[in-house]
Structure formats: C-alpha cells, structure tokens
Structure P
Amino acid sequence: MKTIQLKAFVKAFDHGHYRKYKNGFEIRVSNLDVSREKAQLLIDKHQWDLQISELDIRLRSFLVS
C-alpha cells in the first residue's frame, strides 16, 4: 500500500530530484522550506500514510517514506 502511495506522491510532487533511499525517496530541491511544506500539504490533502523525515540542510533534501 505504501509503495502505491509513494508512487502517487512522486507523480503529484512535480519538482526536485528523486532517488530511492531506505524505505522511501530522498528528494533534493532548491528551496527546502517551501518544498517540504508543499510536500506535507500534499500528504495531508490526500491522507497518505507517509511521513517526511531526515532533513539535510547542506544537501537541501528530505526523505519521504
């Protein structure tokens, strides 16, 4: 179920660079704060069982799993 939600998230979240990492996707973006907030709003809107974790300020990335 989570795999389907992750694929739907990647399709809906239309910016950033993705790579598989641990049990989800690491997403690298140009503006970490705005992108993380947009990702959280998208997760809440669709009521997906996903969470955002492992923020990396140097790489401007976060993990969605």
Structure Q
Amino acid sequence: MASRLATAGVSVTVISSAAVGALMPRVNKVVVGALGALSGGAALASAGLLAVTTAAAHRAVS
C-alpha cells in the first residue's frame, strides 16, 4: 500500500507501531490495513493497531 501511495505522489513514511507515540505529533493522516472484516462492521487488524489508533485519536489525526 505504501509504495502505491508514493507512486501516486503521496508523501509516505512507514514506521513501527512502537514509534507512533514519538512521531504522532508530526502526522496529519494515518492509513492502516485490515486483515479482514467481521459481521457488524468490525475490522480484524494486526497487533499494535490499537496503539496507533489510540495515539491518532488523542492527537485528533484522521
């Protein structure tokens, strides 16, 4: 996904979920992938995604 976004002209930086707390103040968008979708609209995601989404919500990053 990152390479396709970069090819389309989007500035992309890929980081580990452990680094989100330090880098989130410099972030204006968060794009994540899902491993699957569950009934009711919930997403099945990889480990560490909760930390990413929590940090993004705390900084009001969409």
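Read-outs throughout are calculated quantities, based only on the coordinates presented, and are distinct from any laboratory measurement. Everything quoted here is computed from the prediction, not taken from an experiment. Cβ atoms are built from the backbone, for glycine too; each structure is taken alone.
Structures P, Q were compared on distance in nm of label points 7 Å out along Cα→Cβ at positions 4 and 44, and the highest value belongs to P. P, Q: which one has Cα extents along the principal axes in Å, as calculated, at 33, 28, 19? Among P, Q, the structure yielding 33, 28, 19 for Cα extents along the principal axes in Å is Q.
Name the one structure among P, Q that helix-only ellipticity at 222 nm (-39500 (n - 2.57) for each DSSP H run of 4 or more, over all residues; to 500) of -12500 was derived from. So the calculation was done on P.
Taking relative contact order in percent (Cα under 8 Å, 6 or more apart) as the criterion, the top-ranked structure out of P, Q is P, with the highest value.
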